[in-house]
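Asker: For reference, the structures are reproduced in the following blocks.
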Structure I
Amino acid sequence: MERLDRLLARLGLGSRKEVGRLIRAGGVRVGGEVVLDPGFKVGEGALLEVEGRPVRVFRHLHVLLHKPKGYVTSRTEGPSVYALLQGFPTRDLSPVGRLDKDTEGLLLFTTDGELLHRLTHPRFKVAKRYLVHLERPATAEDQRAFREGLFLDGKRLLPAELLIGEDPRRVELVLREGRYHQVKRMFAQRGNRVLYLKRLAFGPLELGDLPLGAARVLEREEERALYRAVGLFSSFG
């Protein structure tokens, strides 16, 4: 059982104060009945309506953010990516990995600690795809070196896939691990410099056309695919 105001806040419908005001104003129904008490206890499977719209109740919250440049993946430094998660219960959300301050793109947050662990552990080899703008053209030799696995900090990296299209200065890179400044350090080792970096995909999740700086809750099928990718589908709820 969970307090109604905490549940609605966890589902990304506002802060505890905001949803509390909404509840007291008669804007929330549980099982078809108006509930005016923010502390009303709600169990799994409850049928909720908020201002006439049905609300799906889920065990964990997963939020996808299109991170802009200039924001850090931190609670204590600023400007913080958490400032972009207005309306979501930021206290409960943890980032799945990090993006550097000058890197854009897909940043995932979750309340599920086991899912977070598996998505970030190299044993599960979850693919992350990046768009990379380079100072110099990438080459077939770079592709071979990335595929064989470079050495960083005395350890061999997992094989990476370098995709070179018509413009060899605009490439995509697929990694299955996440070390400190990995993309920049990999290209630096090959005598090149990253000018722009954007994460386009994380496992089965695609950034798509989500506007820069915007955040959204994952769709049901995206959640299923995410749990399935790390062998947790039986835990999905």
Structure II
Amino acid sequence: MSDTTVMPRQAGDPGSVAVQPLPAGPAGLVLGRVQDGSIATVPLFRPESSRVALVGKWALGRLLVFRALAMGARIVVRTDAPAHWQGLGEWATGRSDRMWVMTEGNAVPPVPADATQPALIVLDLGVGALAVTTPDQPWHTRLTILPELTASNARAVADAELHLFARLTAEEVAVAVANLRLPVRAVEPLTVLNPDMVGALRADSASYVWLTPTAAERQHLGLTG
């Protein structure tokens, strides 16, 4: 393990946020593995509407969408960069009715969704993060993807219940602490994440996860590192 690899603190450290492996379970999307090798999942879909933010390269968003499709999800992507997404649904499922790409409009319509076929609404609108209205309905999750975090776009992900981060700069850490209500001791390790890791942060917990993509995921999703 290199010197720059994040070593998660143990849950219950005095004065710190709880840093612990994410729970595994049948309803969770597999994110990767934590330091002890156990599987880490995130509760991407819930009976109520949910909000998730990802700060990192669009290829990480493609990985989450691919794994959501494997869970049975229907996907709607609102994007100004359709080339990032076209063909992904067909490759992942062999069907053309599980993933739709929108390039216009300021509102995403709801899609049929339940526990077995939840809906993931992906907003991939660049650094500016144009405001787009998404459904506030059961089993609908909004995933906002930002290539970088700035003081001006942080408001677009301030209401997320779960934040997923690739490695951040010191400037981005300062923005996250100031604007996202995340504990500084959970955010600071994000500056030394390995390229194949993400941090999964909530208001009261954090975990640092190796993504462990398969060979097919690396080849087809644009993943590097």
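Asker: If you work out FRET efficiency 1/(1 + (r/R0)^6) of positions 119 and 135 (r between Cβ atoms, R0 = 25 Å, to 0.05) for I, II, which one comes out largest?
Answerer: Working: I: 0.20; II: 1.00.
When FRET efficiency 1/(1 + (r/R0)^6) of positions 119 and 135 (r between Cβ atoms, R0 = 25 Å, to 0.05) is computed for each of I, II, structure II gives the biggest number.
Asker: For the read-out P(r) over Cα pairs in 5 Å bins from 0, in percent, for residues 47-110 alone, a value of 4, 17, 25, 21, 12, 8, 8, 4, 0 was computed from one structure; give its label from I, II.
Answerer: Details: I: 4, 17, 25, 21, 12, 8, 8, 4, 0; II: 4, 15, 27, 28, 20, 6, 0.
Attributed to the structure labelled I.
Asker: Given a value of 11.8 for mean projected area of the Cα convex hull in nm², calculated from one of I, II, which structure does it belong to?
Answerer: Comparing all candidates, it corresponds to II.
Asker: Still on this structure, please answer the following. Thinking of I, II, which structure, once mean count of other Cβ atoms within 10 Å over residues 143-150 is computed, gives back 15.0? Working shown, then result.
Answerer: Working: I: 15.0; II: 21.6.
Value 15.0 for mean count of other Cβ atoms within 10 Å over residues 143-150 corresponds to I out of I, II.
Asker: Quick check: 12.4 is what I get for mean count of other Cβ atoms within 10 Å over residues 31-38, calculated from one of I, II. Which structure matches? Provide the component values of the computation, followed by the final result.
Answerer: Working: I: 12.4; II: 15.0.
Answer by label: I.
Asker: Here's a follow-up. If relative contact order in percent (Cα under 8 Å, 6 or more apart) is calculated from each of I, II, which structure is the one that comes out at 25? Walk me through the numbers on the way to the answer.
Answerer: Details: I: 19; II: 25.
So the calculation was done on II.
Read-outs: derived from the displayed coordinates by stated rules, not from any lab. Because the structure is a prediction, the values reported are computed rather than measured. Cβ atoms are built from the backbone, for glycine too; each structure is taken alone.
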